[in-house]
Structure I
Amino acid sequence: MNPRIGLVVLGVYAVLLIIGGVMGFVKAKSRASLIAGVVSGLITIGAIVISRTSNEDGGFGIALVLAILMFLFFAPRAMTARKFMPAGLMTLASLVVIAVMVCSI
């Protein structure tokens, strides 16, 4: 798979993580959502930088681990809440990132 596809997918994922954290803070005044979303987004951006500059597989590996952790966090919440937003969206996005990263490594 073309590595640029992985980088674009990670860029979209980073934006979703950060926006999700901000939205959790705005709607529910949840500092935990804000911190977790921003930190996760920054880790994803760090993975992009690593992939572009020094070690493509290393950056994609970091992103893969993060996406798996996000999937394990959001999937039970999506199944319990039975709503697509926000847990369903993040579960689906995490699955897409996992698939792309596995194909890219």
Structure II
Amino acid sequence: MNKMYSYLGLAQRAGQVVSGEQAVLGGVMRGKVVLVIIATDASANTHSKFRSLAQNHNVKYYVYGKKDVLGHAIGKSPRAVLGVTDSNFANVIQTQIRESVQEKN
């Protein structure tokens, strides 16, 4: 498991992660979520819904990881969408995602 998932788990334990479509939707609408992570195996509808939501509210988003792995990282059942509410955790997680993508290329 790469470091990004460890940081997600740490953020979850700190109460800085919201998960599931409704919770992330509400968090983005209220301006609480600073980073959205969409699972690669989420439905096409979920992808388009949260991409446009993030873009409309100027929230960074990444399509990364599988639903079951994202859910496992935060100690929950599979999740298609996660939202990070703390900017420091969001910065570290973004860095880890970018490094992980670079390693694959």
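What follows is calculated from the coordinates using simple rules that are stated; it is not laboratory data. Given the structure is predicted, the values throughout are model-derived calculations rather than measurements. Cβ atoms are built from the backbone, for glycine too; each structure is taken alone.
If helix-only ellipticity at 222 nm (-39500 (n - 2.57) for each DSSP H run of 4 or more, over all residues; to 500) computes to -30500, which of I, II did it come from? The read-out comes from structure I. Can you tell which of I, II yields 2.3 when distance in nm of label points 7 Å out along Cα→Cβ at positions 22 and 54 is derived from it? That value comes from structure II. Given a value of 18, 15, 14 for semi-axes √(5λ) of the Cα gyration tensor in Å, calculated from one of I, II, which structure does it belong to? Structure II accounts for this read-out.
Supply the structure label, taken from I, II, corresponding to mean count of other Cβ atoms within 10 Å over residues 38-45 with the calculated value 18.2. Structure I accounts for this read-out. When relative contact order in percent (Cα under 8 Å, 6 or more apart) is calculated for each of the structures I, II, the largest result comes from II.
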